[in-house]
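Taken together, the values in this text are just the output of simple stated rules run on the coordinates, not laboratory data. Here the structure is a predicted model, which means the values were calculated and not measured. Cβ atoms are built from the backbone, for glycine too; each structure is taken alone.
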Structure 1
Amino acid sequence: MKYSETSTNAQPAGELRTALVTEIQLEGLPPDMQRYLNYSQVVDKEVITSVRLKQEGTYRTQPGQKWFPMVAEQYITTAPPGFTWHMISHPLPLISLSVTDQFHDGHGNLRVKLWSFLTLGNASGPEMDQGELQRYLGEMAWYPTAWLSNTIELRAVDTHMVQATLRQKDVSATAVLHFNEQGQIARVTMERYMEANGRYELNPWSGEFYGYKQVDGMWIPTRFEITWHLASGDFTWLVSELIEIEFNQSGKVMKF
């Protein structure tokens, strides 16, 4: 198969081609994407259809604010794309804050609760639909066989840079993948909606990924930082790391 600037697969929507990834599936992808998938060692590995992971780290909700500890658990499906992320934090003594972030059936939602029963926020709508699908796209380095889904369009845009567009129902999300010299996805950038004073505005967003380790024979990043690039300056709001991950409900749990 010859290299083309845009690569898609021809299977029914939301399905991956086979139970095991083959070398043929990498043909026709942008060279940097092929290099990354070969680095990740996805060939001859089982297609990842579900993921369960745990993470811990620190976050803040405003620039200049103090950092608070958090722990989170996330469940992900790849066909169709979807996830539920549940975070717990104790920002002050006797204060428990929970956040549930999710994308399912083409729709996104973010709920924030105090003490798990008092709702402080419940965001939904077109901007959340796109934003949550963008989150899924931004985290796909954790489940790298998903890059071979027919829902993904890949296009080379520059040296070590590939644009990825993901479509699910009536929602689409686009990001640029930045690869380092090792072939790893080191950074993901996109324009993403940010809520401020009751309004949504598009702002540059980036995720930095590092600390690659092997899970079920595939290399994935285990540490990451999430940053908004605002007119007032960069605002890193989350610094976190994976502490546990499992693919396909296999019972083989990797702990870091």
Structure 2
Amino acid sequence: MNSLKNIATWGALTLGSASAAGVPFDYRLNGADWKNAYPDCGKTNQSPINLSSKADAYKRYASVEDNFVKNYNNQYEDVGVVWTNGKTTQVALEDGPNTFSSQLAKEVFGAKTTYNGAQFHFHAGSEHTVDGKRHDFEMHTVHVENGDTPNPNGFSHAAMGVMFSVNDHTAKLNNAQVKIIDTFFETLQLSKQTDPLVDMVTYGDLMMMVDMENRWIYKGSVTTPPCHRFVYWNLLQTVYPIK
């Protein structure tokens, strides 16, 4: 049976935690006031959004139509696990390649097909919601378009999101796959009070294991001011377990 992907339309603001340079902002109004200082935050295509798990909620594409290919690698030697902007843990991707290609990015949205990973970071709880539910953790890998020629349709970035839950995960995993998730978080040493430099982060093991064939994709934005548009968003439909 062909695995499927969903195309999600953009919806209401359901904003999570992050920070940006420039005019200070907060979350008292869940982002509704950001447009006062950052006009792009008041336009369409604002991320994150609420996603629906209903089978008929969005147009669906067969896996063969996307010709999706990924290549992610572990990070080695003095990997900085940095608490950035006072909001999130972030790791710059140095050892690569860390890429994905998606034919639907071009066919549906007019974006480029290949994206290079620049960094990954976390949100707790999740920024995106599924059927109105916010999960415990969401991991984003920020990618930039491959090539030096600007995209005429305004795209410059893509994001690959993975959601995690302690009790409400949906993944059906064997013991080896669960160990991949546990080891990844252990290598980050998130319990340390200062920004650790670690010997290895098993990022590639995690990203090559998770199911990227079944995912929501949509045309969105950066989730915090200045809300840069446009971003080719990819959210995995499977929610993975976290301790």
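Worth a mention:
- Ranked by relative contact order in percent (Cα under 8 Å, 6 or more apart), structures 1, 2 are led by 2, which has the greatest value.
- For distance in nm of label points 7 Å out along Cα→Cβ at positions 93 and 173 computed as 4.0, the structure of 1, 2 it came from: 1
- Cα extents along the principal axes in Å, for residues 29-100 alone from the coordinates reads 49, 26, 17; which among 1, 2: 1
- Origin of the derived value 2.7 (distance in nm of label points 7 Å out along Cα→Cβ at positions 117 and 221; candidates 1, 2): 2
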